[in-house]
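Pasting the structures in now, so scroll down.
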Structure P
Amino acid sequence: MKAIVCEKYGPPDVLKLEEVNKPIPKDSEVLIRVFATSVKYGDLIGRNFKDVTPGKFNMPFLFWFFAKLYFGFRTPNITILGSEFSGRIESVGKNVTSFKPGDDVFGFVGQSMGAYGEYLCISEKGILSTKPENMTYEEAAVVPYGAITALNLLRKVKVSKGQKVLIIGASGGIGSAAIQIANYFEAEVTGICSTPGVEFVKSLGADKVIDYTKEDFTKNGKTYDLIFDILGKSSFSVCKSSLTENGNYLLASFKTKQLSQMVWTSFFSKKKVICALAQEKTEDLIFVKELIELEKIKTIIDKSYPLEQTAAAHQYVESGQKKGEIVITI
């Protein structure tokens, strides 16, 4: 089969189209003919982990060390990237009961990756579901990671009707899903992004959008029940004055300093720092599918690239110009 292979760390041009062995499903696995995948932050990290120092990594040193050990210190252990996908089941292992050949599916394989190829094997108990009927393969392929992560984290802080929510990093995969899921919970949502993403974030249903290159949200006098900082671009000290009396500062990416702040605020402050790790679950993906079919979650695609132009897709994402999701079609 054809796949994009990354045999050394580096810029986008290290991604090469090659012929590799087609995977064979184990007894409890399904073989999926992949029709579409995505370019997300994790793919960029996986492609060039050599240059990701502990300081650049968005998590504490031990997380960086184990990630480096997993992905490879000098050369990649994971040579086929891609964590999200949509496609059609071609065959199933003898013990599979939940799916059958011909089922249209979408899902998430996490750090094991492998979606940048024509075929992919995944356990029937993995993060896998039948594809939403009202989405194309391209639209469905970019949903799973951001949506199930946002859903999982927003549930941890019990987002509810009438709450004021500020999302820093609103134009990314997690942020764009968080806007729509917070809307579903009937919160009032403000998104923060750079200029290229403003119209994209508006189109997702944010009640207000702030272009951080033009406005400092900490100086507008508004307060929020929840500030959700996707990549830890701000800080509790900066955001504290923008939180309500019992407001939460939620981090999906955090360092040791933020962990210490979480412990301290849990005892000595009404305003809390919450460092949370998402636990991806199949039932969350199924719930996301239901929200999609209720038209509560949509996908806006900026650009679509064929598999052989995956390097160009990575280059475009790294340029900072994207105004929506980036899809790779296979």
Structure Q
Amino acid sequence: MQTLRTDITPGNTVDINGKEHLFFSGFSYLGLHTHPLFKEALKAGIDRYGTIFISSRIANVQLSLYDELEHALATALHQQAAATFSSGYMASQAAVQYAATQGTLLYAPSAHPALWLGKPVIPDIPWHDWATQTIALINSHADDTFVVVADGVNPLTSTINDFSWLTQLKRKALILIDDSHGIGILGPTGNGITHTLPPQQDYLLAASLAKAYSVQGSVVAGRGAHIAAIKKLPLFTAGTPLMPANAYAFLQSLSLHDTQRALLHKQIAYFKIITADIPNVHNPFLLPMFVLQQPAGIETQLLEHDIIISSFRYPSPDSPPINRIVVSAHHTSHQLDILHKLLKNNTAQ
């Protein structure tokens, strides 16, 4: 799909060359970046804390707001402790750098590049086959020999990865999961993939706060000993912390998260129902991403009707394009109806 330029951040619409288009791409699944209450909280945070905290996380003067944020995130993710970073990539890199000191890394299929350490071999086999092989490998070695590295949600295939196989492990292993596209969305309280995980394992969770919460920041959560060690890594000690106004806005918007999450799930369910008559729309787990499996060129056809969907080649520029519809809490039922009608018409041609 051609690259489109805009001078304003999209909401449920975006201006392209002076013309309004419906926008079904990107993330901000809870729609907070356009929500008046969230923007007011962010403005209040800037008034109170300025635009940046002018010191590192290990300086002799520290901002208690970060402790409050980390406590809230650890509680939300049902973990003992948490560390926050300024980007999702930094959180995943800090987590995997630490995890590599705890055992040999076993990468799952389609593990996100943010989790890569060097140039790892990523298995190109079905998830179930990989899990079966991994169970046999871990069970045949001593405790704490391996670290499983995986994504909680694959946003490109609209899949929640199945971790029930972890109950078959007879040896101890560390399980590192990037849940950037699950936190804030999955589970009754938005606790992400953790609500599906077997309780007896040792987990380390990394996640961007931007995908659901519209906060430029991230978190790593897990056992207290893991987080204490991660907070000694240069990625934490030498990195600029996330903007304090973002931390403040997050903490001030906890009830808004619940409201927007309920609205998001309502809109996802609605679009799932009305697209039931279109066989090429794929969303088995009621995630915000609806994958369009056919026909080719649908993104161009929709663009001709002033609708933009997510369309790009992945994982390399030579890969086939992946077309997806991303539904957010700020979309209206009327907008979803318009999209459905065009999809149905183009599918029927």
Structure R
Amino acid sequence: MKNIKKSMKITGVMFLILVLIVLFFPTWTPHIKGTNSISVLEQVTLNGTGQEIMIRGNDRDNPVIINVHGGPGASEIPYAGKYQDLLESRFTVVNYDQRASGKSYHFFEDYSDLSSDLLVKDLLAVTDYVSERLGKEKVILIGHSYGTYIATQAAYRAPEKYEAYIGIGQISNTAESETDILNYVVDQAGEAGNVDDVQHLQQLSEEIKNGSALTPRNYVIKYGGATRLIDTPDGNIMGMILSSEYNLLDIFRYNYGISISQSLLLDEVLKKPLPAIVTKLELPCYFIMGNHDFMTSSDAAKSYLEMLDAAQKEFISYEQSAHYPQFEEKERFYEWMSATFIK
């Protein structure tokens, strides 16, 4: 009996040690060979909070991209390397976890004041830090999904900091976009013969069409409006565990952060549509949209770009993609980026 109890204690201690190792295992981003390469994963205090920044590229002298992730709260750091390997050959690529997101979520920090305005200020601070660190007068700004809500406002407030703004899965007029999304999901559910889904969605239609609610994204994902050529990368717990950039504690941070971020930030998107905030951009502006994107409506984004006052603007369609054209057709995206920004 004593031997059994002793064995159980040893097993318990070993299990506890294993859990602690998994929780606090050191994280890093893989090294890139080359005398002038850069591959860093660091926590930097900016605008009063610790923000996680990952910088990767074959040559730090190359043009710099800052990626603004979506969600709200859906960090792209854990899977960025899988999709930006081509870009890293000709650009220095920066990803950062926004305030209260992923590795930038801090358990005892007060996030009651979290707002898009605060995230825009954070982005401008990240831009200044990156520009100074890499010796760049201007950088290329890319927003994805909810990140376009932040990045478009940053480009509007400080166009002098950016060479261009690229909106991927661009947020636009919320009511128009959500109506397009709802119609798509209802049609797809009807074609699949899922009567219960159709009835549930139709019950939400009045709120969605008047701009006071969003179409539930689980239905969009279910009916192919999120991705076509890849699996949906956001929220992939196994992918996070297998990445070198995140450990188990970071996964807890991710899940806490995305819950807080979405509860505090999504209502703002409904009440303050982006076309009512930004009507003019004083820098080159590109919207890249997947034809099958029904997380953000391609048609609504096109309408927004048409009304946007910009000296140089272009709408680019990716015929095979949904909400992640930069990942789903990464070769095409790399070729376009190179042709547009490599002098």
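When helix-only ellipticity at 222 nm (-39500 (n - 2.57) for each DSSP H run of 4 or more, over all residues; to 500) is computed for each of P, Q, R, which one produces -14500?
Values: P: -8000; Q: -10500; R: -14500.
Computed on structure R.
If mean count of other Cβ atoms within 10 Å over residues 200-207 comes out at 20.0 when worked out from the coordinates, which of P, Q, R was used? Corresponding structure: P.
Could you tell me which structure in P, Q, R was used to calculate distance in nm of label points 7 Å out along Cα→Cβ at positions 32 and 304 as 2.9?
R
One of P, Q, R was used to compute Rg and Dmax of the Cα atoms in Å, for residues 64-127 alone, and the result was 13.9, 41. Which label is that?
Values: P: 13.9, 41; Q: 14.3, 46; R: 12.9, 40.
Among P, Q, R, the structure yielding 13.9, 41 for Rg and Dmax of the Cα atoms in Å, for residues 64-127 alone is P.
A value of 22.1 for mean count of other Cβ atoms within 10 Å over residues 240-247, calculated from one of P, Q, R, originates in structure Q. Just checking, which of P, Q, R has the largest value of Cα Rg over 2.2 N^0.38 Å, for residues 88-191 alone? Result for Cα Rg over 2.2 N^0.38 Å, for residues 88-191 alone over P, Q, R: largest is R.
Bear in mind these aren't lab numbers, they're just calculated from the coordinates by the rules spelled out. Computed from a predicted structure; not experimentally measured. Cβ atoms are built from the backbone, for glycine too; each structure is taken alone.
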